[in-house]
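We did not get these values from a lab; they are worked out from the coordinates using the rules stated. Because the structure is predicted, anything quoted here is derived from the model rather than measured. Cβ atoms are built from the backbone, for glycine too; each structure is taken alone.
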Structure 1
Amino acid sequence: MSSNKSTGAQERTALNPQRRPGQERVAQLLEAAAAVIAEKGYDATTMAEVAARAGAQIGSLYRFFPNKDVLASALIERFHTRVGEVFDAIDEQAGALSVPALADALLDVLGGLRGETQAIVALLEGTLELSTRRLEFRRQLRKRIASTLVNYCPKLGKSHAENVAAVVLQAMKSMGALAKEMGNGVRPGALAELRVMTRHYLEKTFADAERQER
């Protein structure tokens, strides 16, 4: 019985309104969902709480998102899109960035979306299915970091870039963790030290790649 219910839930999708009022309502509902999930976690969040936070009728929420799984999928998709836009902006200006500036830009990818990042992490730490999605999101994020690194330094090579991307991703996550713990025994200088460490790491990595090609 539970299996059939799960299959039915997976087949349902979010309503994608074509008119601006509907699009604005969906955006409001997603913002509310992100806020509630960031505070309470995915499993503890209810559709009623999301509707209340958005100042909407529960029927309006269900009209756009038939159930909580569909709402979660919409949030994940929106986060993917927003992160992709940030990387696109980095790639467009890569030629004008110094290595330290590139390092800072990468470290700030998640920081710039901090409120939504907290929601997505809380969401993906929920059910087994969402945990699987979290692993896929990490894989895609590493892949995008590697692409940006090769775009900046083509001589780095795809395989090496993927290893470097894994290190950079850990630094990005550490940046968020340190920022969240600021004031709880974590000194402000720790963030600056992490930036310096990442800058030096990328400078050495790119320099080594250039030397090996000569």
Structure 2
Amino acid sequence: MPDIPLIILLFSLAVALVGVGIWTFQLLSRNSVCDPSPGKGSDKLGALYAFTLGMLPWKKESARLHWLVYLRGISFHVGIFAGILALVLSIFNVTNLNALSLVLSVLMWIGVISGAASIVSRAADPKLRGISHTDDYLSPALITLFMLTGALHVMDLLGTVYFYISTSVLCLYLPWSKVRHCVYFFFSRGKIGAMMGHRGLLMIPGGNSRKPTI
């Protein structure tokens, strides 16, 4: 008898990959606007900086002024990666990993707490609430549910089917949600890094006129 939950999961993963792939193709197909400003630095070094030193929290104003939010975001994403690893291990039926299972469950529980905190803080802040829409709540809620079911599954407190169902729902929703920023992030950050490097606005060889904040 076929494993129905696994089949549904794999189908959902395929939908997510195809959806994001189509969206990425459309993004790459758009005409790129050339920067007409005189070159004062290196585009490539700028893009490299954006993904390395530019990622440090003290280099980003949004993180430097809001350390709690920054740490909450980091722990949330670490929990997501832990959930993805737990999912892969489950799909390939890898068991008897007691130490790793403990680490994964702890990371996912921290991610669950961070995800719940972000939802509550958004709903409680009048400014954030005023500019938020349904997806701003639904996306983190589905991701948090994914980590929650993953943590319970790793701890042998919840069946595999529930973990697969929550993952399937998230995958089916992913191509139409803000979760797809996992792909757009690389395009946007690389683009702005290259632009600032081209204009000589980064603290790298080729231009260091002012401190970067990307």
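Quick check: 2.4 is what I get for distance in nm of label points 7 Å out along Cα→Cβ at positions 34 and 106, calculated from one of 1, 2. Which structure matches? Value 2.4 for distance in nm of label points 7 Å out along Cα→Cβ at positions 34 and 106 corresponds to 1 out of 1, 2.
Of structures 1, 2, the largest value of relative contact order in percent (Cα under 8 Å, 6 or more apart) belongs to 2. Structures 1, 2 were shown, and helix-only ellipticity at 222 nm (-39500 (n - 2.57) for each DSSP H run of 4 or more, over all residues; to 500) at -26500 was computed from 1. So percent of Cα pairs over 20 Å apart, for residues 58-121 alone, computed for just one structure, reads 38; which one of 1, 2 is that? Going label by label, the one that fits is 2. Out of 1, 2, which structure matches 4.5 when distance in nm of label points 7 Å out along Cα→Cβ at positions 42 and 90 is calculated? The correct label is 2. When FRET efficiency 1/(1 + (r/R0)^6) of positions 26 and 74 (r between Cβ atoms, R0 = 35 Å, to 0.05) is computed for each of 1, 2, which one produces 0.70? Answer for the origin of the read-out: 2.
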